[in-house]
Every structure is written in structure tokens, then in C-alpha cells.
Structure P
Amino acid sequence: MRFFYHSIMEPAVFEFSEDSLRYQATLTQFMDEHIYPREEEYAQQLHNASNRYSYLPIMDELKAKAKASGLWNLFIPPALSEFSEHGGLSNFDYAPLAEIMGRVLWSPEVFNCNAPDTGNMEVFMKYGTRAQQEMWLTPLLAGDIRSSYAMTEPQVASSDATNIELSIVRDGDEWVLNGRKWFITGALYERTRIFIVMGKSDPENPNRHMQQTQVLVPKDTPGLQLIRPLTTLGYDDAPIGHAELVFKNVRVPLDNVLLGPGRGFEIAQGRLGPGRIHHCMRLIGAAQRSLELACQRVSSRSTFGRTLSKHQSVREDIARCFSEIEMARLLVLKTCKKMDEVGAKGALDMIAASKTTVPLMAQTVIDRCMQMHGAGGLTEDYCMAEAFNYARWCRQADGPDQVHLMALGKQVITRYA
């Protein structure tokens with residue numbers, strides 16, 4: 001499969017590797033055989049669970065099948081291949097796989113490719129000590145435990161990461177943490193065992209990007225309080241969910257620091273680049289599935305003496321959806337290609353373009369497809385309402401649209417002025 005694009009300078013060819021094509025075929029078959037047929041069962045297990053954030057039996061079963069099929073930890077890039085059994089896949093080769101997974105919102109965990117764990121695993125791979133990797137990365141790679149990344153705070157505008165206020169103070173051979181976090185994905189999940197926490201350890205440092213530190217806090221550490229689950233547009237995103245936390249004199253050993261004091265902002269920038277594009281990949285899958293469902297719907301329902309598919313307005317909306325998904329998909333693939341060539345830092349312009357374009361595209365496309373399903377499109381009978389919620393909160397997650405647009409605009413003006 002090839003994709004072509006033309007820049008001002010020269011044409012380029014996009015072509016997936018043999019490994020990627022093989023994984024695409026295997027993953028598509030796996031979804032057809034084991035994921036789509038069991039969506040209702042998954043929903044029923046979640047509905048019947050005594051704790052909304054407990055681990056569902058179906059997940060262990062599906063994970064075992066995914067491992068047996070070789071569909072495990074596909075997100076790991078070649079640069080980190082020492083942690084991978086498959087040698088690592090480029091961002092470009094991984095993109096269609098994440099898109100396929102994104103067609104069912106809970107399925108990435110089946111393949112150990114779900115947020116926030118993929119980003120956290122990359123943090124441990126890039127910045128963790130050998131002891132930290134043995135303690136936390138090994139069980140994360142095996143899918144035995146889950147993790148959370150605690151950065152956002154309710155009392156400050158966290159879109160500027162230097163605003164973070166959670167206090168990290170050294171006291172002898174320990175770090176002491178005090179502060180509040182919220183919208184911490186996975187915090188309530190039953191199998192979450194470790195938190196990567198970003199806070200302010202050197203507030204007087206004249207370099208505001210050196211004031212932050214990231215430390216590891218096990219979930220059972222005294223003083224770490226899970227205050228409440230949070231919702232987005234009414235969805236609690238169980239069983240992974242999002243939570244508000246309080247750190248009250250939480251003490252961890254000095255060895256729990258990541259990379260070193262004052263390196264927290266650096267870690268955050270290194271972590272969020274790939275995570276942003278992973279969300280975009282999955283959202284294209286959600287939008288594509290919504291379009292396919294809409295096409296089936298309008299071909300089976302009639303109004304005013306003819307099927308919906310024959311109404312001009314419906315055809316126009318379907319055409320717009322198709323075109324917008326295709327444009328977004330190509331933007332993501334071009335972004336991935338650049339990330340593979342020059343790294344996430346060198347591809348910040350394309351990452352920002354994708355991050356601000358794809359979630360809004362998905363939100364718009366899914367909204368049209370919901371409309372074609374009538375009142376049913378708003379219910380849990382279809383996947384679209386929850387996918388719309390996912391697209392909407394992705395416009396805030398990993399940095400809001402406005403921050404990325406501001407940074408991208410500055411880059412573009414500098415480039416051409």
C-alpha cells in the first residue's frame with residue numbers, strides 16, 4: 001500500500017513495511033473474530049461489575065489471545081527495540097495498526113497499546129534506571145499492572161506546564177509531595193500500581209523549565225488519596241477512568257526520581273510527542289468506523305418514499321466525512337514519516353498540525369454520523385456517542401488546541417517571514 005504527497009521541494013512515497021502489512025492483516029482478522037463480536041459482552045461485564053474501575057474477566061482472556069497472535073506491544077519504536085519482541089515498528093508503520101484498534105475504544109488495552117501506559121512505558125524505557133525498569137517496566141510490558149501520569153492540576157492553567165504547583169521537597173533521603181492533581185487517567189483502575197508524578201522542586205530557579213521534577217509514587221503510598229472519579233460529557237471512561245487526587249505528605253525514596261531533579265519538563269516534552277500522535281491515529285479509526293456505520297444506516301432506512309442514502313443532504317455529508325478522514329489520515333502519516341526521520345522534537349510542527357486537526361475532524365465526522373442514526377446515535381447502542389466524547393476531550397488532553405496552534409503559528413511565521 002502506497003501513499004504519495006508532494007512538498008514544495010520534492011515528491012515522496014509512503015509505503016508500509018512488510019511487517020506492518022502483515023500486522024494489519026492479522027489485527028484486522030483478530031478484531032473481526034474476537035473484538036467486534038464481544039463488544040456487548042464487554043459492556044455487560046462493565047455494567048454488572050460491583051466496582052466500575054475493576055478489571056474485567058474478558059480482558060484477561062482477550063489479552064492471552066492477542067499475545068498468542070503476536071499482537072503485543074506493537075507501539076514500541078525501533079529505537080527502543082531492546083524492549084520489544086518484534087524489533088520495533090516505526091511511527092509510520094504503527095499508524096494503521098493504532099487506527100484499527102481505535103475502531104473500538106477499549107480494544108487498545110487488549111494489545112497493551114493503550115494510553116496512558118504506552119507513554120509511561122516509553123518514559124521508563126528512555127529515562128528509567130535499571131532498577132526502576134525491573135520494578136515497573138517489566139510488569140507493564142507484560143500487561144500485569146497499569147500506570148498513571150499525574151501532571152494536570154485543578155487550581156492552575158496546566159496548559160502551561162511550568163504552572164504546576166504540586167510541591168516536591170527533599171527531606172533527608174526522601175522526597176515529600178504535597179498538592180492536588182486531577183483528570184489523572186487510570187488512577188482509579190484496579191490494576192494501576194504506579195504513578196509518574198510531575199511537581200515543582202525548585203520554584204526559585206530562574207530557568208522556569210528547570211523547576212520541575214518527576215518522581216515515581218506507588219499507588220499504595222501513605223498520603224496518596226483518591227478523591228473522586230471525574231466525567232467528560234457524562235462519561236466516566238470506566239474501567240480506566242479519570243480521577244482527582246490529593247498528595248498529603250507523600251514520602252518516597254530519593255531513588256524514585258526520574259532522570260534527575262529539574263528534568264521534569266524535559267521528560268514531559270519527550271513523553272507527550274508520541275502520545276499526541278497515537279491519539280490521532282486511534283481517532284481516525286473511530287471516525288472511519290462511524291462513517292461505515294452511517295453508510296449502512298442510510299442504506300437501510302427510508303423517509304419520504306426513498307432511502308436516506310438517496311437524499312442529497314445525506315450524500316453530501318457522507319462525501320464530506322470521507323474527504324475529511326482521508327485528509328486527516330494523510331496528515332497523520334506525513335507527521336509519522338517526519339517523526340521517524342527527524343524525531344518528535346524535529347517534527348513538532350507536524351505533530352501540532354495533527355493534534356489540532358484530527359480530534360476536531362473526528363468530532364465533526366462522528367457528529368454527522370450520529371445525526372444520520374437519529375436518536376439512536378446519541379445512545380450507548382452505538383459506539384459513536386462515546387467516540388465523540390473521546391474526540392472532544394482529546395482537544396484538551398496532552399495540551400489544548402490553543403497552545404499547539406500558538407506554537408505552530410510562531411513556527412510557520414518564523415519559517416516564511
Structure Q
Amino acid sequence: MNLNLNTTIRLRFQQFRFGGLCLVALLFFGWSSQGQQLETYIEEAINNNPNIQAVEKQYAISTEKISETNTLPDTEFSGGYMIGSEMPMMQQGQFSVMQMLPWFGTVSARGDYAAAMADADFLEIEIAKRKIAMVLSQSYYRLYKITKKQEVLDSNIQLLQVYERMALTSVEVGQTSAVSVLRLQMRQNELMERKLVLEQDYAAELTAFNKIMNRDEIAQISIVDSLIMPEKDSDIDFASLSLHPELRKFEELNKVVSQADALNKKESAPGFGVGMEYMLYNEAPNMLMPMVTLSIPIFNKKYKSIAKQNKIQHEALEVQKQASQNSLIAQLQTAVRGRNAARISLETQDKNLKQADNATEILFKNYETGTIDFREVLDVQELQLNFQLNRIDAIGAYFHQVSIIDYFTGTN
């Protein structure tokens with residue numbers, strides 16, 4: 001066998017194996033760098049994402065409503081003047097001013113209700129930020145998967161090119177047929193097609209990533225060279241879900257209903273007003289008369305109905321909170337199982353890759369003795385490729401599930 005070709009084959013195979021090992025192991029600083037990159041992108045997305053900005057605007061409106069409640073009803077002015085009358089002692093004109101006042105504590109009750117509404121809206125900001133962090137992270141990991149798969153396809157195409165040169169040499173010495181060369185070339189064409197499709201997937205995912213960050217869709221990002229799973233997964237405290245903003249929001253909404261009930265009681269109390277009336281007469285002295293008015297809700301069925309509605313609303317919120325808590329627990333458990341399944345898959349792919357490497361070594365030895373079967377070469381190469389791609393999928397699935405876990409546990 002040609003010595004230079006043999007050396008090339010050995011070097012190319014070692015490079016191919018080294019590429020696979022790079023998918024298996026990563027220095028610590030690589031993971032740290034990835035965390036810093038992704039954290040930077042998340043911060044930028046939180047600052048620029050229009051969904052978060054919309055929620056923040058709604059919170060600003062809610063806080064402004066607190067000031068709106070600290071006002072009294074409009075002051076009422078009225079007046080009239082009689083024209084053309086000369087009868088003595090007849091009233092010529094009348095002017096009055098009246099200010100209605102709510103029952104004591106009603107204004108502060110309205111302020112407490114508005115403040116409770118603002119507190120509930122504030123939690124929406126935290127929920128939105130967590131969701132953006134999760135969605136952006138998942139998009140980042142999909143971009144990582146696509147990038148790594150492209151690299152694997154490149155390595156396999158280069159390896160097939162080496163195999164093609166091996167096959168051409170074997171054809172020259174009569175050890176194999178030209179069909180083997182054609183098979184290797186067709187396999188390269190197939191992998192090139194898959195690589196081109198991945199380029200389209202990357203462009204689409206990059207657009208989605210940039211739009212989450214509210215920036216130009218073709219802006220390039222930095223993808224970490226490698227991702228690794230930690231040696232041991234952290235334990236999940238399901239009890240901490242009670243602190244999740246999706247559940248805390250129900251507590252805030254209960255406070256809103258409580259404040260609405262307190263406000264309803266204040267508004268069901270009598271209202272009163274104070275004012276002044278000024279009367280003009282033709283020949284008699286003008287008169288200034290203080291006035292007081294009292295508004296009594298005799299027909300208070302409305303307020304009783306509102307009180308009953310508030311009670312039912314409390315009960316509804318408790319039921320909704322329980323349903324939401326059950327859903328969060330189920331989703332978190334599903335994410336944990338998915339994370340564990342990804343780790344199992346990764347370990348399996350690592351074992352398969354080692355065995356595939358051993359099979360390739362055997363094929364090399366057969367090539368040195370002139371008995372290589374290129375159909376077997378293609379079979380082993382296809383197995384290696386599948387194992388490598390499956391390994392990338394396992395890593396991507398692991399971190400995808402981690403992003404979901406972070407959303408529920410608040411660790412991102």
C-alpha cells in the first residue's frame with residue numbers, strides 16, 4: 001500500500017476520532033465561557049424584548065392608577081339669573097357650589113385596591129423575564145446543535161474523501177471495483193445535502209434568536225465550542241415551586257379581591273356633601289346659605305351582590321392556584337425525566353462511538369492486508385455518524401430540559 005496514503009488515512013482517522021472526543025469532553029473554562037455568553041444575551045433580551053416592555057408599560061399604568069384614586073368627586077357649580085323681572089322681593093338669581101365626599105376611609109381603600117392591582121401586575125414582569133430567558137436559551141441550544149452537526153458532517157465528508165482515495169488505490173491494484181468509489185461519492189453527496197439543509201435551519205433559528213432580542217435578524221452571535229453535562233445533576237426541591245411567580249400571582253390576586261371587598265364595604269356606606277348657596281333678591285338683602293347633603297344607599301342589593309361575587313372569586317382563585325400548581329409540578333417532573341433520559345442517551349452514544357472506533361480500527365487492519373470491504377466501511381461510517389448526531393441531540397435535549405427546570409426553579 002502507498003505509504004503516503006496510509007499515513008494520510010491514519011492522520012485523518014485520528015483527526016476524526018479527536019473530533020468525536022471533543023464532543024465528549026470539554027475544559028471547564030469552555031462551559032464557563034458559554035454561561036457568560038448566554039447570560040449576556042439573556043440580559044440584552046430582557047432589556048430589549050417588546051413583550052417585556054409591554055408588561056412593564058402595563059405595570060406603569062397600574063402604579064399611575066394609585067394616584068388616580070387619591071381624588072375627590074368633581075365639584076359641582078350651578079347658578080341662574082332671572083332677566084326682566086321687577087317685582088319687589090322676588091328672587092333674582094341663585095348660585096351654588098357642592099362637593100360630595102366619600103365615606104371616611106373610602107379614598108384610602110381605593111388606593112389600597114389600586115396598589116394591590118399594581119403588585120399583581122409586577123409579578124407579570126418577573127414571569128415574562130423568566131419566559132424570555134427560557135425561550136432564548138432553548139433557541140441558543142438549537143443553534144449549538146445545528147453548528148455541531150455541521151461540524152460532524154464536515155468531518156465525515158472529509159473522512160469519506162479519504163476512503164474514496166483508498167478505494168481508488170484499491171481499484172488500481174484490482175482489490176475492489178469502481179462501484180465502491182461510486183458508493184462513497186454518493187454518500188458524500190448525501191451528507192452535503194444534509195449540511196445544506198442545516199444551513200437553512202441555522203438561518204431560520206438565527207432569525208428567531210435575534211427577534212427575541214429585538215435586533216436585526218441577520219446579526220451574528222457567538223456559539224460556544226462545546227457543551228458538557230455536569231458530573232452530577234442538582235437535586236430539585238419541588239417545594240420551592242410555591243415561590244414561583246405564577247403561583248405567587250394568585251396570592252396577589254387574592255389580595256386584590258380582599259381590597260375590592262373592603263372597598264365595596266366603604267362604598268356601601270352613606271355619602272355626604274357640603275356646599276354653599278348664594279341667593280340674590282330685587283330689594284331684599286342677599287342671602288348666603290350653607291348646605292349639607294346625605295346620600296344613603298337604601299337599595300343596597302348591588303353591594304350585597306358584589307360582596308358575594310368577591311367571596312366566589314376567592315374560592316375560584318384557590319381552585320385555579322391548585323390547578324396551576326399541579327400543572328407546574330407535572331411540567332417540572334417531565335423536564336427532570338427528560339434531562340435524565342438525555343444523560344442516559346449520551347452515555348449510550350459514547351459507548352457506541354467507542355465500539356464503532358474499534359470496528360474502524362479492524363477495517364484499517366484489513367485494508368493493510370488488502371481484504372477491505374468498502375460496503376462495511378460505509379456501514380460503520382454511517383453508524384459513527386448516527387451516533388455522533390444522536391450524541392449532539394442528547395446534549396441539546398439535556399440543556400433544553402435544563403432551561404425548563406431553570407424557569408420553574410428560578411436559577412437562570
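Any read-out appearing in this document is the output of simple, stated calculations on the displayed coordinates, not a laboratory observation. Fair warning: this is a prediction, and the values are worked out from it, not measured in the lab. Cβ atoms are built from the backbone, for glycine too; each structure is taken alone.
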Note: helix-only ellipticity at 222 nm (-39500 (n - 2.57) for each DSSP H run of 4 or more, over all residues; to 500) at -15000, derived from one of structures P, Q, originates from structure P
Distance in nm of label points 7 Å out along Cα→Cβ at positions 255 and 279 computed as 5.3: which structure among P, Q? Q
If volume of the Cα convex hull per residue in Å³ is computed and equals 152, the structure in P, Q: P
As an exercise: FRET efficiency 1/(1 + (r/R0)^6) of positions 55 and 95 (r between Cβ atoms, R0 = 35 Å, to 0.05), calculated from one structure in P, Q, equals 0.75. Which structure is it? P
Out of P, Q, choose the structure whose coordinates give FRET efficiency 1/(1 + (r/R0)^6) of positions 231 and 335 (r between Cβ atoms, R0 = 30 Å, to 0.05) equal to 0.95 when calculated. Q
Of the structures P, Q, report the one carrying the highest value of relative contact order in percent (Cα under 8 Å, 6 or more apart). Q
